[in-house]
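Got some structures for you, see below.
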Structure 1
Amino acid sequence: MQAEGAVIPQARLRWLEQGTISEIMTGELFANRTLVLFALPGAFTPTCSSLHLPQYEELMPSLREAGVDEVVCIAVNDAFVMAQWGAQQQVREVRLLADGNGEFTEAMGMLLDDSRLGMGRRSRRYSMLVRDGRIEKIFAEAEGDGDPFKVSDAATMLRYLAPDKAAPPHIALLSKPGCPFCAKARAMLDEHGLRYTDVPLPDATRARVLAAIAGASSTPQVYVDGQLIGGSEQLEAWLGARARTTA
């Protein structure tokens, strides 16, 4: 495995752009920039799709505030697969690059042989911080059975970069189409720069879902990190209190 302090190995990476394969050398990609790179066993695989990529996508704004210019995800897949995976995952923040022949992964000392699982050559799961082409920090998952995912996550990288910075809250908004109070709640969250998931409830099930989940009959109902905040008025109060404590 490449050591911390080493210069990033030279290799060619690819991505699909408007139906055409484009290429970039790692020397060009990492030069004069601060990048976070995370690598994973493969596109469309369970942990990669449900945890690893979504967490970096979610925390990219916080990583950017901590001085990161770009977050790059690499897998030993071809550019077509990476592009389809990115579309399925609705990726907007992370740059997906293909190491189809495993050249970069092998040069990093991170290549695995998963032939026994019918997956061929793959990458170990890891993340690293690279400043101006030099590796500053590597978080590599331990080798072993299964698919360990303990240290290469986005939260660990954020804690390394900014130990005192809290990760942004997880926010979900239960809403209904055309609801003015829901629109107000969205506007307030946008104003405070908070990402959220809007969950519109269909007419046929809205009343039962609201009663079962929130013990309420009206929309919106806002949840933060598993805690019910309430409607738009309660959200406004919560945002005010949060602004005072984080000022």
Structure 2
Amino acid sequence: MNILIIEDEKPAARLLQRKVEKLGLQINTMLHSVEEAIAWFQNNPHPDLIFLDIQLSDGLSFEIFEYFDKAQQHIKSAVIFTTAYDEYALRAFKLNSIDYLLKPIDEEELSIAISKFKNQFQKNTISSLDFEAIKRMLVNPVEKEYKKRFSVKIGQQLKVISIDEVECFYSENKGTYIHTLDNRDYLIDSTLEVVEAEINPKEFYRVSRKFIVPLKAVKEIQVYSNSRLKIILPTYKDDEVIVARERVGDFKEWIG
């Protein structure tokens, strides 16, 4: 099986390579720009699978496919997108590829995407991509309405919690909780994955599998062991809020 990574950030490409090879697949080639990829495709057999970053240093990766479309030489590889685009723009990726992986790439999500590819590869059901549809979605994305309040059950009553009251979301013992700025905890009928998709990514960041924090509640950021960061919140003290090592770079960009 021939697998290619197209990613302009070399450390990110090497990290993805290690994660893919840990799952038993071999990366044959890594490319880092539109120009380099076009030259490579002109002289090499098309791979079975491409891990494709959208934004490369010299342009959008779609330009690679447009080049060959104009020459009536279509690339028929399966594609798993790796992207930092906001959630609302990802519907086109899901419809037009094997899968998409949000950066920083989670190993469990990577494993699921690879399993999906293997299944389609074995059944020979991989279809050509509609890159024009994806480009249209990126240029004219559908605006997403983010959640502004959550309702929680307290005994026989419902309490409404405004998004502005949230100090963090966290998971514990298979439950998902809201911790509010007035130092209270409320169990919600959801998962962190669902919550993450419902709230504004410009205001909230998932620092680890366990925690989502709003920027306005970050009181202090401390250097922690193993190249991680520790976040101090105003009232939450039950556990350490640690930025996972693979998310540190993205988190720094998010806080500006």
Query raised in the report: One of 1, 2 was used to calculate FRET efficiency 1/(1 + (r/R0)^6) of positions 40 and 160 (r between Cβ atoms, R0 = 25 Å, to 0.05), giving 0.00; which?
Result: 2
**Report entry** Which of 1, 2 leads on FRET efficiency 1/(1 + (r/R0)^6) of positions 8 and 216 (r between Cβ atoms, R0 = 25 Å, to 0.05), largest value
**Finding:** 2
Report summary line: The highest value of relative contact order in percent (Cα under 8 Å, 6 or more apart) among the shown structures 1, 2 is in 1
**Report entry** Answer label among 1, 2 for the case where distance in nm of label points 7 Å out along Cα→Cβ at positions 192 and 208, calculated from the coordinates, equals 3.3
**Finding:** 1
**Report entry** Of the structures 1, 2, the one that 64, 38, 33 was derived from, the read-out being Cα extents along the principal axes in Å
**Finding:** 2
Query - Value 19.4, calculated as Kirkwood radius over Cα pairs in Å, for residues 80-223 alone, assigned to which of 1, 2 - result: 1
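We did not get these values from a lab; they are worked out from the coordinates using the rules stated. Only a predicted model underlies this, so the values are computations on that prediction, with no experimental measurement involved. Cβ atoms are built from the backbone, for glycine too; each structure is taken alone.
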